Structure 1
Amino acid sequence: MIGKQEYQEYDVAVIGGGPGGYTAALYCARSGYSVLVLEKLAPGGQMATTALIDNYPGFENGVDGFELGEKMQKGAERFGAETVFAEVQGAELTAPIKRIQTTSGEIAARSVVLATGAVPRKLGLSDEERLSGRGVAYCAACDGMLYKGKTVIVVGGGNSAATDALYLSKICKKVYLVHRRDSLRASRVYLNPLKKSNVEFLWNSRITALLGDQQLAEAELEDISNGRKRRISCDGLFVAIGRKPDTELFSGQIPLDEYGYIVADETTKTALEGVFAVGDVRTKPLRQIVTAAADGATASHYIEEYLA
């Protein structure tokens with residue numbers, strides 16, 4: 001364990017203990033490198049907050065996200081990777097030896113994997129947290145099958161919202177798409193398929209309240225043009241108004257795109273030598289557990305190349 005005001009040098013430091021981070025740790029440790037994973041909360045990252053994951057290969061009946069996170073941690077630690085639960089407070093990534101300041105002391109590493117992830121943007125309603133996982137969800141691909149044959153609402157107007165609505169229209173009885181404007185910001189390619197589906201558009205509207213005791217039962221909508229409110233019965237509500245990458249600590253040292261994601265291609269290499277970005281935190285077309293794990297494996301290949 002790292003003590004206060006001390007530092008230890010590793011071949012690889014991984015910031016973030018989600019699927020991308022722990023896969024990178026597993027592969028690097030298995031190759032004989034000294035590896036430290038820094039995680040501020042619990043293994044699994046955002047994945048750990050999902051009660052049932054049924055789209056990750058190898059679990060025919062699905063798996064609890066927290067359980068899967070623990071399994072990934074144990075898999076990496078089996079080959080010698082270490083885990084420290086501490087919050088990263090700063091990082092100096094430009095020098096050949098990277099230094100990371102944490103609440104448990106300073107770490108030095110020859111290479112760094114940034115796996116800090118991204119969190120969904122929330123509506124900011126009073127009962128949103130209480131009903132999260134109880135009807136309120138943020139990933140249609142992850143949780144959509146829980147609402148097969150039911151009525152759901154999708155909130156948003158971009159490509160993510162359109163994609164979620166189309167996906168849900170194939171498995172749900174009814175889909176409402178709620179958007180603050182009178183037209184989608186999403187690409188035109190989505191419009192015709194949406195119009196031919198069981199998706200009903202609720203334009204110029206916003207969600208103002210979520211109602212239900214133990215489970216979401218209704219959503220209150222306000223018509224922005226006239227202020228009138230009404231309630232819609234629903235079994236689920238999917239929030240698709242964007243995600244916020246956790247990259248503030250690295251701003252100014254490493255290039256970010258216009259949305260705040262770390263610029264890194266399929267090699268996971270960033271503009272800084274010896275620094276790699278994996279999972280939801282990097283620019284990529286699809287953010288899923290399996291793609292984060294694939295990033296971790298890819299990063300390990302280029303880390304070996306770099307350290308050699």
Structure 2
Amino acid sequence: MQRRALVISLALAAASATGFAQTYPERPVKLVVPYAPGGSADIVARLIADEWGKALGKSVFIENKAGAGGNLGVDAVAKSPADGYTVGLQTVSLAINPSLTAKMPYDTLKDLAPIGMVAASQHVLVVNNNLPAKDLKELLALAKSKPGKLTYGSAGGGSTFHMSAELFKAMAGLAIVHIPYRGGGPALTDTIAGQVDMSFPVLSAAQGHVQAGKLRALGVTGSKRSPLMPNVPTIAEAGVPGYAFETWFMVFAPAGTPKPVIDKLNASLTSVLQAATVKERMAKEGFEPTPSTPAAAATRLQAEMPKWAKLVRERGITAE
């Protein structure tokens with residue numbers, strides 16, 4: 001009797017979820033970006049929001065909720081009703097932050113339901129023009145001859161600027177001093193001014209300065225060259241074999257969001273990312289659309305968390 005009641009209960013729940021998904025969405029969907037306006041995550045969100053809303057049939061509006069290295073905004077999504085009306089967009093920091101934060105306000109794997117990957121972007125190693133290193137091999141030689149003397153600026157402890165640089169240092173066996181800033185803009189400005197020797201900004205942020213001759217680009221961080229800087233080699237081909245770092249962007253919902261709703265969000269997002277106009281807009285900003293299934297996004301998140309935890313542990317990296 002109890003088994004029959006359970007079967008009936010499960011059947012009713014499934015029917016209810018299916019019915020909900022058929023009418024979803026009935027009102028606008030909020031897309032939480034856990035950073036201030038103007039950053040890479042905000043740019044990606046604004047590149048897709050309008051078209052995603054059209055594909056869903058209801059508008060998608062952005063709410064910037066910055067703080068705690070992105071954890072504040074992600075936590076707000078995790079604690080929202082699991083009805084598909086509040087979703088989030090986060091960078092690779094979604095996989096990095098659990099190893100940097102002693103007391104996470106949410107459980108990344110238990111409290112979030114990945115909807116899909118959105119895009120990826122490279123960073124680029126740029127140096128001040130006065131630094132006597134014309135290419136990466138010369139920089140490696142210089143850094144090894146002056147351990148602890150060269151400096152690099154980042155957008156803050158635990159940022160993708162920081163992590164891409166620490167991975168570079170670990171793989172190249174270098175001792176370069178980290179100078180954290182309150183954002184990527186100030187770090188880039190001080191690199192140009194010579195207050196720090198180098199930095200690892202997102203490629204789109206550095207492109208104009210490199211073209212204007214204000215900075216020298218020695219290598220992009222991805223596994224292949226970027227169309228935005230086709231003459232700049234990858235760091236791997238220029239002198240650090242095996243090095244690869246990219247910032248990816250993922251959208252997610254609170255855990256417990258009905259699967260049919262997740263599937264509808266994913267299908268509409270995928271159609272947007274495959275649209276020629278969106279691809280063109282992303283390419284101009286240095287992003288590459290990377291649509292995926294919810295399962296593939298979840299697998300990538302699970303696979304990358306141990307990788308970053310290992311780097312954080314071995315390098316003694318903190319978010320301070």
Structure 3
Amino acid sequence: MSHADLHTTENTIVGFIGLGNMGSGMTRNLLTSGFRLVVTDVRREAAAEQLAAGAEWADTAADVARRSDVVITMLPTPRIIEAALQGTDGLLAGLSQGKTWIDMSTSVPDVANHVRAEAAERGIEIVDAPVSGMSVGAANGALQIFVGATDDQFASLFPVFEAMGDPKRILHVGRPGAGYAVKLMINQLWFSHLVATAEVLAIGTAAGVELDVLRRSLIASPANSNFLEHDVRSILDHGDYDEGFAIALACKDLGLSIDLSRSVGIPAELSSLVEQIYRRAKRSYGDRAGEMTPFKLYEDLLGTELRLPAEADVASAEAAA
């Protein structure tokens with residue numbers, strides 16, 4: 001199938017490998033958008049909803065590739081991605097000329113680069129398109145997608161991305177490999193925002209400033225951030241540390257960021273400290289704790305949870321109106 005044919009969703013078969021918290025929502029939206037779907041996962045039961053909605057099951061990654069025009073991987077670690085690529089049952093064994101592999105996992109460029117030359121010789125295209133938006137964005141088809149691809153690849157694959165993401169936030173960030181780098185830098189900065197915000201709120205309240213007053217003062221200052229204004233509210237309002245994304249995966253992502261910094265020769269001193277704080281939180285609260293759980297380290301030091309009073313919700317709603 002030519003890339004031009006991808007603009008007709010009913011003629012396009014999308015293969016999908018990895019039906020976890022993110023992949024389950026992404027595949028639902030591909031089906032809703034009219035794409036034919038072939039799926040596999042290490043657990044067949046993870047595909048129950050997709051199969052009931054019309055997707056087809058494949059026993060191996062190679063089988064997914066043979067039966068699909070475009071294959072998407074959404075897997076938790078570079079090691080697992082590499083395992084899915086290799087061997088007689090692996091993705092590469094099933095890909096043939098004219099087909100495309102899109103890796104939407106959070107990974108490092110080296111994983112795809114290892115097979116890029118071989119794939120090019122066989123007429124296989126490789127695109128990286130990691131995402132932001134957590135499992136809620138995946139379920140709602142509102143992901144932000146960072147695509148590392150040629151101009152032609154981005155244009156031809158846009159209908160596939162549009163089925164899973166917010167069209168205004170599907171960004172062509174550069175050549176193949178750039179998507180991986182952009183996603184890692186976003187994660188690295190977001191995790192740093194979380195640690196810095198927790199530290200500042202804990203110190204300020206320990207010094208006697210009311211939490212709501214301190215936060216509103218920070219928002220009104222040049223130190224404001226999207227995290228301080230919006231993301232941290234899940235903790236301050238509801239005690240929700242986002243268990244939809246485990247801290248073990250957050251630590252993995254931070255480790256990948258540090259690996260990338262080493263590969264390009266730029267020290268990541270601050271990010272290395274943030275990684276240590278995240279790993280300390282993982283040891284304290286367990287691998288399955290939410291990605292925002294490092295905030296609890298500072299609450300524990302403070303001796304109390306950082307929560308906004310109920311009237312702060314009303315004030316915020318009135319300000320937004």
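Values quoted throughout were computed directly from the atomic coordinates according to the rules given, and no laboratory measurement underlies them. This structure is a prediction, so every number in the text was calculated from the model and none was measured. Cβ atoms are built from the backbone, for glycine too; each structure is taken alone.
One of 1, 2, 3 was used to compute distance in nm of label points 7 Å out along Cα→Cβ at positions 102 and 190, and the answer was 3.8. Which one was it?
1
Given a computed value of 2.9 for distance in nm of label points 7 Å out along Cα→Cβ at positions 222 and 278, which structure among 1, 2, 3 does it belong to?
Answer by label: 3.
Work out relative contact order in percent (Cα under 8 Å, 6 or more apart) for each of structures 1, 2, 3, then name the structure with the largest result.
Once relative contact order in percent (Cα under 8 Å, 6 or more apart) is worked out for each structure, 2 has the highest.
Supply the structure label, taken from 1, 2, 3, corresponding to semi-axes √(5λ) of the Cα gyration tensor in Å, for residues 110-261 alone with the calculated value 30, 16, 15.
2
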